[in-house]
1. If helix-only ellipticity at 222 nm (-39500 (n - 2.57) for each DSSP H run of 4 or more, over all residues; to 500) is computed to be -14500, which of 1, 2 is the source?
2. Please state which of the structures 1, 2 yields 15.1, 40 when Rg and Dmax of the Cα atoms in Å, for residues 189-252 alone is computed from it.
3. Relative contact order in percent (Cα under 8 Å, 6 or more apart) computed as 17: which structure among 1, 2?
4. For the read-out distance in nm of label points 7 Å out along Cα→Cβ at positions 77 and 101, a value of 4.3 was computed from one structure; give its label from 1, 2.
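What follows is calculated from the coordinates using simple rules that are stated; it is not laboratory data. These numbers were taken from a predicted model, which means no experiment stands behind them. Cβ atoms are built from the backbone, for glycine too; each structure is taken alone.
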Structure 1
C-alpha cells in the first residue's frame, strides 16, 4: 500500500439539507491529502443541490437522480470510486478530525485486513452528546450474533469489497452489518480504539423511524448464514449464542419502536437460549421489563437525567482536533469513567 493511498468516500443523500453541509465539510476538511469524494443525491428538492454546488470543485463526482434507496445510491458511488480504501458517510453523520489519516495508517499496519473500524459518539440532531460507542475487537461469531459496529466509523479495503460484492440491495436497514459479515467471513477486521465519527439520531433517522423492520431483516440474515457454505459450520457450533444475540438485537429495535411487550418476549427467549448474551445487555432486560409493565416513562426519565448529569448538554466541537483529542482521552469535565 502506498504511503498515502487514495480514500474514496461516498455520501448518499436525499432531502437532508439541514445536515448535509456539516457532513461535506467533515470530509473535505480532513488532514489527509488523497481524498476522492462522491455524493449520490436521490433527487432532493429541499435546497441540498445548492449546498452541493458550493463544494463541487472539491468533489470527484456528484449526481442527483431518483434511486430505489440507500443501498442503490451507495453502490452507485462505490462503483465510481477508485480509491484503495473506501467508505460511505451518510448525509446526517460526521467524520471527526484525523479519521481518514488514522484509517489509512491502520490498513498499513494490518496488511491483508478487509475492514478497519474505530469508535464513535452518538449525538442528537444538534450534535449534543447522547452516548459513547467504545468498541472492542470483534470476530465473525460476534458479528453473526449482531454485535453491530457504528457504520460511519468503518472503512473497507477495495479488494475486500470487490471480493465479497457490493451492498445487497435486498436489505434496507442492516445493509451495512450484512456487508461486514461477508467481509469478516473472508478477511481480518481490525479495531482502532480512537473516535472517528459522530452518528446522529433523530426522529427521521431509520434506526428510529423503521425500528421494527430491523427484526425481519435480522432473521433473514440469520437464515442466509445457516445456508451459506462458509458460515453454516459456524452457525452449527455457535448457534445458541448467535440466536440469542439476534433476539437481543430485535428487542433493542422494538424498544425503539415502542413495542415493549414484543421486546420483552425476544429478551426472554434469548435468556432461555444463552444467558451470558443477555447479561451483557442487562439494562435492556430491565428497560424491556419496566416498559412492558407501563413504566417506560420512568426509565426514560432516568436516562435523560443520567445523560444530563454525565454530559451536561455538551455539544461536540467536531472541527477542533485538540478538543476531540481531549474528549477521546476522557479529560473533559463532563466525562465519567
Structure 2
C-alpha cells in the first residue's frame, strides 16, 4: 500500500503548472512565454477593431495588466476580454496519469469544485468561452491544444486571440500591453495617453527590469520556493526592492516620474494583491504594504485612475489563490483579510519630493 505521503503528493502536486517549476536548489524558475507575435500595421496581425479578444483571469496579475491598459486607453469597444473561473480545475479528469490543473471555462452560474475537493465557488465573473460556443473548449488548455502548442507549454493567461485566423497571437503580457498602448490609437477613446513615452523610456525600462525580477516574479519566488535557502534569498531581495520603491515614491508620484506609465501598470497588480494574498500565502510577511506610507497611497492612487478598477476583483483574486494550489493550502480555506479600502483618499497629488 502506498504511504500517506505518497498519496498526498499524488493529490496535491499539480502537473505541468508553474507551481512545479523549481530548480534543483528549490528555487522557482518561471518559464518564458512561447507565443510572441506582435501587432504591427503591415504584419500578419495588424491593428483592427473587433478582431482581437483577450482571455484573462482576474486573479492573474500578468493578465490584469492587459485589462488595465484596455481600460486606461479606452479600448473596450475595440478589443474584447473575458475572464475564466478563479479556481483551477483538473483539465483531464478522465486521465489518472494527467495531473494538470488549470484555468477553466464554465457556464454562467455553474459551481466548480476546487482541485482539493474542499470547496466550490459559483462567482459571477466568469463565463464559457465566448468565441467557440459550439466547440468543446472547457479549459484554457483546450485553446493551446487547438493551435498545436508544443509539449511542455504552460497554459497561461493572458492570451491575445485573433478571431480572424482563430489562433493565439501572444501570451506575453509585457508585449501585449505595449502593442495595445501603441498600435490601437485609431480605435481608442483615450488615444493621447502614452504609457511608454519616448522621454521616459529609459526610466521605464530600468524600473521594469528590477521590479520584475525582485517584485513581480519575486513574490512567486517566495511562495513557490521548496527550500529555506531559496525562500530566504527571494524574500530578502523582495524587501530590498520594496524599500527602494517606497523611497522612489517619496520623490515622484509614479514609479518612473510624474506621470502614470507602463512601469506602474506592471507594478500595480502585484502590490494590489500583496496584503490580501502574498503576506499570508507566499510568506512575504516581513511587512505589510499598509506599513509603507508612500506605497500604500500609491496603490490607492493607481487604483482610482480611470480605467484601472475593472482589473481588481478581490473576491476573484483571493478565491483563486487560496483554492487552486492544494500543495500550498490543502483545505482551500480563504482568509478573511484586512478589508483594505482602495477607494480611500490617496494623498498623492501634492508636491514632490516629500
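1. 1
2. 1
3. 1
4. 2
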